[in-house]
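Peer 1: Structures are listed in the sections that come next.
Derivation of every value follows stated rules applied to the coordinates shown; laboratory data play no part. Quantities reported herein were computed from a predicted structural model and do not represent experimental measurements. Cβ atoms are built from the backbone, for glycine too; each structure is taken alone.
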Structure I
């Protein structure tokens, strides 16, 4: 069974539009315990991977989440953890490897940038929009050998999905190849959207599979 249970992920997804103060006024103690378990597990998975990647990488857990008060003005929301490079601060922590737990299950992968709409802070959204043109300009073009080589590796598995952003309905393709996703980053439409992801999804049913370990999947599929 995965380190993240389907039961806990269902609870994390139970409160998409909860009002302020829901952490104490709406959630039961068991609900809060499930959020804490998921938060700690995501952090452990990301820290394990960051340690393997090297000292220049760090694990960054859900912004503003506190085990005693939740996050986003005590509203419950999906939980995530990202692995970022130490030199990414000027780019608001982008690009990043990420793992997200929600009511749909788990999504993990690589994001050139997370969509501004997935952040609750207006200043962060503005900073991200401001840096996207420079950030995406640093990515190689689709004909670059490193993109070709990476495409070959990803093509060895049918589990990867090329998306316009993270947190979309799972197991759908927005681009039919990595090359097209990379081309989109350099296009007016891609720059305007300011996001993309290469994602792998685990449904709630998959999380309960006896042999699944998300930490191992993260290391083998993202690395």
Structure II
């Protein structure tokens, strides 16, 4: 079993001591990149989520896995960020849309963004389109990230995108919108009028990196 496989297994089994030790060992060895470590942990989190759905884990297991992932991010962050890091890579406004109160995936994604050097403004759950717009007007983010895990979230996402887009002229720019959640796909993205989507936290981070880089390039 490779060390990355061992790390994946340790996190799936919610073994805090072994997860953190393996992370430290991998980072010290330099044999794999910090991104590989984070991607491996993201895969483990998916397994934990599946076990929760099968009622093999309780909600406490999901929370613990998320906290472990946060610790791994904090360990990997200094080795991932460029030496010139100081200013945030960009500002992200994040929230679970109206009519949805799921936040575990949102929190994992938010922690991932922070770990990779973004400034994250997390509006919480059940966030109305108006609240998203008000925050966009206030903080002028580089990217808006909408999270949702139930069908009712689709209409809320659509309404939020429509409201923000209707104020592009007043804002003076067109902030890209990224959708996230286990049931999001390309059809939902198109229906809502968003710019991109993902069901994976690490992929979501890369999407935000690309959007910010392209906008500033």
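Peer 1: Taking 2.1 as the value of distance in nm of label points 7 Å out along Cα→Cβ at positions 70 and 166 derived from one of the structures shown (I, II), identify that structure.
Peer 2: I
Peer 1: One of I, II was used to calculate FRET efficiency 1/(1 + (r/R0)^6) of positions 102 and 158 (r between Cβ atoms, R0 = 25 Å, to 0.05), giving 0.90; which?
Peer 2: The read-out comes from structure II.
Peer 1: While we're here: In terms of relative contact order in percent (Cα under 8 Å, 6 or more apart), which of structures I, II is highest?
Peer 2: I
Peer 1: Still on this model: Matching task: -19000 is the computed value of helix-only ellipticity at 222 nm (-39500 (n - 2.57) for each DSSP H run of 4 or more, over all residues; to 500). Pick the structure from I, II.
Peer 2: Among I, II, the structure yielding -19000 for helix-only ellipticity at 222 nm (-39500 (n - 2.57) for each DSSP H run of 4 or more, over all residues; to 500) is II.
Peer 1: If Cα Rg over 2.2 N^0.38 Å, for residues 94-133 alone comes out at 1.16 when worked out from the coordinates, which of I, II was used?
Peer 2: Checking each candidate, the match is II.
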